[in-house]
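No value in this document is a laboratory result; all are computed from the given coordinates. Keep in mind it's a predicted model, so treat the numbers as computed, not measured. Cβ atoms are built from the backbone, for glycine too; each structure is taken alone.
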Structure I
Amino acid sequence: MSLGECQVALAVARQELAEVQDRYLRAVADLESIRKRAEQNAAVQTTRRLRDFSARLLEVVDNLERALVHAPPGDALRPGVQATLQQLLNALRTEGVLPIPVAVGAPFDPQLHEAVAGHVADVARETVAEVTQTGYTFEGQVLRPARVVVALPPTT
């Protein structure tokens, strides 16, 4: 093989090597993208499942609260129900589930409140007259709106 043929063969080999290296780097980048996408999908799925599970646990919170409202003051089970409710609320808080603070007299906010009833009152604007069910957020987003009775200004 002559020197010229060797140089041509070397140039062809270098070109093939560059193409193989390029394909390798692209494959590594694609694999990294797939890994990141899979991690993001897993995180979204985990968050969705935790959100849904937390929403189901709020029904248990509601039942424990109702039990406390209807239990006679001297009922021997009352302290246990209260302790169980507090433990459940603490566990939810740890997972990012927080109650929506609602004060009677505060402006009605349709982003945080669900009006279950309304009554005409001597108020300048729609305000919360009563909270019938506590609302909760999960990681800053409304998980369940607070259910409220709204005081409505008189119509003129």
Structure II
Amino acid sequence: MKSTLNLDQFRSVFRAGGFGSILLSASGGLFFVAALPRSGGSIALATTHGNKPRAFRNPAKAIEILHLMGAHRVEVDTEAWCPEQASVEGRKRPATAERQRRAHQAAAHDAWFRQQVALAIEEAGSPDAEWVSQLEAKRASATQRARWLDAALAKAAV
């Protein structure tokens, strides 16, 4: 049975000089990274959580990770590569990217909103702050609504 290491562990062993060579091999439409330790055997690059071998649909991504790690000599074996299987063996959770994108947007909006609230509190606490009564605010709002309505009606008439 092959041993597995997550990326941090794999990187540490590589930088310590523990690997004799690194192999990027294909199986179906996926690529897997394995290393041959100087002590013998084989070690596969695994997923971050668990000991399942990490699969790459795009070999360029695997090579990029290895290159950033400092592995500039990598053997590539495409004998068992079947490009048409890459789409079949694709992501099982395609909604993840969309969910993460929405989470990042929400976090950015939350940060912006908190900044705006902090600025408003700072402005309100300033000694030279100008306060407007509720009656004045309602009058100004009604006047602005009337202008917008007039503009919308004029635009619709054109």
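Just a few scattered comments:
- Between structures I, II, the greatest calculated value of Rg/Rh (Cα atoms, Kirkwood Rh), for residues 20-75 alone is seen in I.
- Identity of the structure behind 83, 48, 26 (criterion: Cα extents along the principal axes in Å, calculated), options I, II: II
- Taking FRET efficiency 1/(1 + (r/R0)^6) of positions 60 and 148 (r between Cβ atoms, R0 = 30 Å, to 0.05) as the criterion, the highest value among I, II goes to I.
- Taking distance in nm of label points 7 Å out along Cα→Cβ at positions 100 and 124 as the measure, the highest value among I, II is held by II.
- Among candidates I, II, the computation of distance in nm of label points 7 Å out along Cα→Cβ at positions 84 and 140 that gave 3.5 used structure I.
- Identity of the structure behind 8.3 (criterion: distance in nm of label points 7 Å out along Cα→Cβ at positions 12 and 108, calculated), options I, II: I
- Set I, II, criterion FRET efficiency 1/(1 + (r/R0)^6) of positions 68 and 132 (r between Cβ atoms, R0 = 25 Å, to 0.05): the highest-scoring structure is I.
- Winner on distance in nm of label points 7 Å out along Cα→Cβ at positions 52 and 116 once structures I, II are ranked, highest first: II
- Identity of the structure behind -16000 (criterion: helix-only ellipticity at 222 nm (-39500 (n - 2.57) for each DSSP H run of 4 or more, over all residues; to 500), calculated), options I, II: II
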